[in-house]
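Structures follow.
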Structure I
Amino acid sequence: MTTRDIRHGIAACALMATALAAVTGCGTPSGAATVPETGSTFDQALHDRLPADVQEAGAITVATDASYAPASFFAPDGRTIVGFEPDLGAALGEVLGIELTFVVTDFGVILDDVEANRVDAAISAVTDTAEREAQVDFVNYFSAGTSIVVQRGNPHGITDLAHLCGEVVAVEVGTVQVDLLERSQSRCQGEPIDVQTHETNDDALVELRTGRAAAVLNDYPPAVYLATNERTSADYQLASDTQYEPGLYGIAVAKDRTQLRDALQGALERLLASGGYERVLTEWDVVAGAVDHVSVNAGRG
């Protein structure tokens, strides 16, 4: 039995409850509704393009960091992964005739896990960049830039990146926001930005909520979610509506798994054509980040 056989056996058995919850989970931030009806139909030709080991396993194991609402996060039960990414995964599964099983992985190692074939893919608000394309391939499915999140009331008066100089900024490790902050240090004439990295975005937000950090950098959809959701809006707001360095999210797939990459690309193209893709994004109020065509490795610009 190969390592992949063992891993898929685990996905099919020990994680079955999580898989079913993820693909039939909540379709709204409140966690009250089911996955939106996408009108997706099974495509035998695309199913047949899947690698033999995936067809045999009956599942595509998808890594995600479930701390980034509304992309992927835990429902109130603390174990069901919900968000527009799991809903999109469920719709892709309908087209491919196979389950997409979402499993939790630390963002800092998520691409390493894909590259090493410990998982089949990653769907976790991973921005496609030239550096990351050297490690994995990406099927691009969304567009977003970076926003600054501050405490409600904005006690530090932060309105742009220049105002972060001399402030403590909490950010999740391994994200494009870490690189953005590094580049932004050149704006500082006096004290530099005190960048503090954390294992998850939730950890970074705790620092902001408790006043140990002046700001957190998030992608725009999660930032808007924090500022508008009834459970978090009392604590957080946007410093401005600016999106810095917009980029494309990508489904990450190992470079030696072109069959899987191409099957996922084809399924996403079907969803775009059928309107199912737009319905998922509309359900989560993130349609502004929709792409109008499916690209591969388009992060190089």
Structure II
Amino acid sequence: MDNFTHSLTGALLGRMGLKRLTPLAMPALIVSANLPDIDSFVAPLFGVPPRVAHRGFTHGIGGLFTMPFLAAAIILLWQRIRPSSEGRLKLGGLLLACFLGTLSHSILDFLTGYGTRLLEPFSHRWFYGDTLFIVDPWIWIMMIVGLEMSWRAERLGRNWTRPAMWAFGAVLAYITVNAEISIRGVEATRPLVENVAKPRLIAASEVPLVFWHRHMLWRGDAIGGSGEYDPIAGARLDPKIVPLRLDDPRLARAERTDPQIRDFLFWSRMPLVITIEGKAYLGDQRFPALRRTGFMLPLDNR
């Protein structure tokens, strides 16, 4: 998810009552809810490509045991530089807030189709929730309304945790509905794909704003394609079918000799070889609109 969503999540958790854990719990929740994305920035310092590092260690089990302490250290340093008028920090409450903020980041990122390696560093396996688009304004609206109502209730001396809890419940319900739509999309698409090829993978890709709609992606052993699904109209397949060309000798040669190709294959969920004007490129079926950007690598003369 985008960092605005992560920040809103940290703030909403605080307004649900977690800000009582310790002074500066609100900034601790917001910082820890964003901190796992530090991986893309520090990866080059260790000679690791950002694409390979992102959604790995800091988003998995390893991150749950390290990021909360780093976030807590940031808050403690800030407290030393600019002492808070709220009083002395409670270390246990601070660490708990940072842990919950970090956990929220991993859960939200898992729900997207980009993928997250939840078991790092013990396993490099990717997990895909296929439930939310990485930028979802509907979640923004629910969280912002909940936060505003919570702040207003506090100013009026009322129960300020209740509006935040209602907003959190609404987000959970929204996620549940989206998960069900994705599951039904896969189920409705499968028999259509079976008329063309034995399906090896069918994924429901979320569509911005139109949350009830799914862009379906499917793959067989040697071919792949796409389709559409919504709960009312049902599923349909795009008649265009593309060869995956994963047996292209240029891919095998590049994989042996080029670490960038190996890194791309490690990251890619749906790799395929695309030929444009006679030249071969390695791409990912999930990002057809980004074929002329960093989501494609040339295979010729590498």
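Read-outs throughout are calculated quantities, based only on the coordinates presented, and are distinct from any laboratory measurement. Nothing here was measured: the structure is a model prediction, and the numbers come from that model. Cβ atoms are built from the backbone, for glycine too; each structure is taken alone.
As an exercise: helix-only ellipticity at 222 nm (-39500 (n - 2.57) for each DSSP H run of 4 or more, over all residues; to 500), calculated from one structure in I, II, equals -14500. Which structure is it? Working shown, then result.
On the way: I: -9500; II: -14500.
Of the structures listed, the value fits II.
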For distance in nm of label points 7 Å out along Cα→Cβ at positions 81 and 113 computed as 0.7, the structure of I, II it came from: I
Among I, II, structure where distance in nm of label points 7 Å out along Cα→Cβ at positions 97 and 265 as derived comes to 2.2: I
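Compare relative contact order in percent (Cα under 8 Å, 6 or more apart) across structures I, II and report the one with the greatest value.
Numbers: I: 26; II: 13.
Result for relative contact order in percent (Cα under 8 Å, 6 or more apart) over I, II: largest is I.
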For 1.00 (FRET efficiency 1/(1 + (r/R0)^6) of positions 41 and 105 (r between Cβ atoms, R0 = 35 Å, to 0.05), calculated) the corresponding structure among I, II: II
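Of structures I, II, which gives 0.97 when Rg/Rh (Cα atoms, Kirkwood Rh) is computed from the coordinates?
Values: I: 0.97; II: 1.04.
The correct label is I.
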